[in-house]
Structure I
Amino acid sequence: MNGNIELTPNGSGVVKLDGLSYPVADGSANQALVTNGSGVLSFAAVGAAAGQVIQVVTATDSTQRSTNSTSFVTASNTLSVTITPSSASNKIFIIITTTGYVNAAGPEAIYTIFRDATDLGAASNKGIAILYNGTGDNASTCGLSILDSPNTTSAITYQLYMRNTSGSGNLTYLNFAASKGSITCMEIKG
């Protein structure tokens, strides 16, 4: 036989199987059966716990970019991602890796992360990472990371910006020698 087995409680009783008390009505769409740890099952919404990663977005760029600007610019780099937080209480953890380069002795290459038009780095254009070049041409890996609290559920864009401290003919580079840079943003449950 292929018939169903149906169990119904007697009056206001509950359905119990192997010591577990089951709910007598169906839950709502996308709910799951959860336990209270004492043998009572119920339907509840299931989601991420505080501190868990909810979504990850990433982008890469392997085109060498440069600037002699003393103000932060993107230099048309594509180390940029757009993410839409699912809750205003969630945080965004941003990680960027690239290869930086300064083509002359003395100037510094300064890198930072912008959220839309907001510089997330230190005040006074100090950025998040500095590549100092005291003796001549200097290339180095460059890593930036920051935990941001954007307090929004609207789409936001994070992007790497860079500047040079001396301007004129001195250049600050990213993705030097066409190395691959990357940006990754992770939404963290608040």
Structure II
Amino acid sequence: MFTGIIGAVGSVKSLARKGSAARLEIQVPWSDLALGESISVDGVCLTVAGIRGDALAAEVSHETIHRTIISDYRVGRKVNLERALGLGERLGGHLVYGHVDGVGRIDRLVKRSNCWEIEIVIEAGLRKYMADKASVAVNGISLTVAKVLPSGFGLVIIPHTLLNTSCGQWRAGDRVNIEVDMVAKYLESLSKSK
């Protein structure tokens, strides 16, 4: 489990397809990683399957490739990284599982004097989980929905987030991983079980 508070920005070293699966290598700033550790890479929970120098390797299943933006990765691409939440640590963002619900597309970016306003289009099935001031994870970043739109949602990104995540590199048309707030999904499940 994660919080959506990005610990570092790494970069893709390689993505080698192996049939319908892949092996992904990411340059990371941490020297104390352990095999089997869970790492969020752009909001996707991956298991450290290998460590070589300053890079971790993870095996990526065909299911993960199909449901996320990992197939878009190219060498040098910047990715958001977060280590798993430890018991007793502060929960600075919101509960993020690293289980991507769908892929969105950046539709519009407007630079303001001290922030960016971003609009993201999502599939219709995910829009029902959006609410003003609710939490959403976009490429693993815990963000607040600024407004719900007919085809998605809007965000306001502050300078600190722009400087400490990969979102400062987003452009219109880019695809992003979306994980909706787990509380909304549980409420939906409970309401259907009656």
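Things to note:
- Given 1.4 for distance in nm of label points 7 Å out along Cα→Cβ at positions 66 and 98, calculated: source structure among I, II: I
- Parent structure of the calculated result 42, 34, 27, given that Cα extents along the principal axes in Å, for residues 34-121 alone is the read-out and I, II the choices: II
- In this comparison of I, II, the computed figure -3500 for helix-only ellipticity at 222 nm (-39500 (n - 2.57) for each DSSP H run of 4 or more, over all residues; to 500) is attributed to II.
- Comparison of I, II - label where mean count of other Cβ atoms within 10 Å over residues 18-25 is highest: II
- Ranking I, II by mean count of other Cβ atoms within 10 Å over residues 2-9, the structure that comes out highest: II
- When mean projected area of the Cα convex hull in nm² is computed for each of I, II, the largest belongs to: I
- Here relative contact order in percent (Cα under 8 Å, 6 or more apart) is compared for structures I, II. The highest value is that of I.
Read the figures in this text as sums done on the coordinates, not as results from a lab. Bear in mind the structure is a predicted one, so any value in this text is a computation, not a measurement. Cβ atoms are built from the backbone, for glycine too; each structure is taken alone.
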